[in-house]
1. Out of P, Q, R, which one gives 31, 23, 15 for Cα extents along the principal axes in Å, for residues 106-153 alone as computed from the coordinates?
2. To test your reading of the models, identify which of P, Q, R gives 0.97 for Rg/Rh (Cα atoms, Kirkwood Rh) when calculated.
3. Assuming 18 is relative contact order in percent (Cα under 8 Å, 6 or more apart) as calculated from a single structure, say which of P, Q, R it is.
Structure P
Amino acid sequence: MIRILSTKKLQPNQKQFLLNAGFSVVEADFIRIKNTAFTFSNIHDNLIFTSRNAVKAVSNYPDVQDIRRNPAFCVGEKTADLLDENGFTVQEIANNAAQLAQMIIAQYPTEGFTFFSGNLRLDELPNQLKNANVIFNEVEVYETVLMPSPINVAMDGVLFFSPSAVESFLLANKITNEICFCIGNTTAKALENVTNNIIIANQPSVENTIIQTINHFKK
């Protein structure tokens, strides 16, 4: 039987998809998210979200109604869906942070932006905006806490959904012959120095990562 490790707890229907394909599934949360204290003291006209965690943190802020009408620029359909559910107006969606930065620079170069981020966010988007002289500031709204855990059973495949989960996994485990299935390019980049056995999802979603896993082993 094919053994799969997910580095975060899956939704029941997501896990069932793998079980229905005949796989054995082990799940463990290798990171946890902790909201941090922040204020809306200097928010620009446009909002940037590159993760659902940032959307959740901002949506729980008491004065969120003050900025809900500001256009939102985000990474991923799932992030866009969550913004929509929480009453935000999604202006643009990109597949990754680099693509979003390029979109902003090309189409909105004179606008002002506030980027809601986590403590382990990558430099790509801020650096691109800074280099293009786009007006923006950053508000850190959550912290990613690593939760490394040793996995003592050999796995055929490992599902990774963030660079920080990769970092946490590698603190307690080694990649040998496992196939690593990654939700996106930035997650895959975190693995490139330890393995070449990497398959990247076509769309940055948990569901597509699972589909790639099933497709690979069912060839």
Structure Q
Amino acid sequence: MLLEGQDLACMRGERMVFAGLSFALDAGDALVLTGPNGSGKSSLLRMLAGLLRPIRGRLLWQGDPVTRDADAHRTRVCYVGHQDPIKPLLSVRENLAFWSTLQGGAVDGVEPALARFGLTALAAEPARFLSAGQRRRLNLARLLACAAPLWLLDEPTVALDQEASMTLEAALAEQRARGGVVLLATHARITLPGAGSLALERFAWSGEPA
């Protein structure tokens, strides 16, 4: 298996968000996270991105704990959260080049990624002038510029029009075709043929973690 979660548990503050969560994904697999607000979908994605540690359980990449080499795990992940971390004073092109370099991507992947998400004409514009939909497209362009094997997406279609949503769906299909893995949380309809589903529920718990 490429990515495995074994008996994962997550606590935020005094609240247990989820516990006993397990899954296994191989090359080309996709997993859609479902569940009500507050059930832990975003927390699980942040955990997989290395931004949040489980209080119990293990995350494995090709059988090895990701904690064994956290830096290596960060280079294999492209995480697109529900907020767009865009630097307003940098141009659209500079923003994408910054993120691509930070995540180990090639600089020559920036222009094709901008073109794919319809941002070429805005490449030299300061990012502070972008609309919500344009900001989201710029954030999603990181997926193509970074070429990471593991894509984690939190509500990726927010503020996207139909054309941009179709571009995203095509990019997800290509990621899986080359052996990458996709995990996403969304309330919107998105085409992911053959994708699995992992349902999270609000966790009723009181006491101390085991």
Structure R
Amino acid sequence: MTKIHRTLAVFTLSPKVPALITQCQSVAEGVAANPVFASLAAQVTAINAAIAALVAAEATANTKVKGAAQARDQKRADLVTLMHQLKADVQKVADADPTNAEAIILSARFAVRKPTSRTKATFVARRGAVSGAATLVAKAAASRASYEWQYSTDQKTWTNMPTTLAAKTTVLGLTPATTYSFRYRAVTKAGEGDWSGIVTLVMS
């Protein structure tokens, strides 16, 4: 089964009133044009009214009349509140159709953000708590498995490390300021696995 991640609607508000007005007009037009948002028609009407009120308030504020700036700021806050509610409702529509969520959000002229899937590394090497120590952590191969470990400074000659029953080990006594390569392989009831990819680490 293909896993579909939630696509999120994003709306970054412009701090400048004229640009904010243009943004909101664009979103209102996009939502009104898409039948999938038919249930949001009343909100679009309210937003258009709030836009008109802000346009008028901005014009008055530009005359520097006492109290006009505060009135404009209130109209701006009213519009922003409505836009946040609209974004939340557009998100609900998109969530109901995750396969087409991106197209739905973009049709409303919001931006989209897709959460990235982070794949946990299957093999990592980290510097240990003391100089010359390295801790190696691999992905467990099976409930019952052992792990063979090796390190090298040239990736040609490999030195064996003690086999472990856990997918983790620590090696001591490595030379500081030297680059080491590490690899491992799991041994299960099916036999020895292939050597892993190589990870490198500069020792401290």
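1. Only structure Q yields this read-out.
2. It was calculated from structure Q.
3. Of the structures listed, the value fits R.
Any read-out appearing in this document is the output of simple, stated calculations on the displayed coordinates, not a laboratory observation. What you see is a predicted model, and the numbers here were worked out from it, not measured in a lab.
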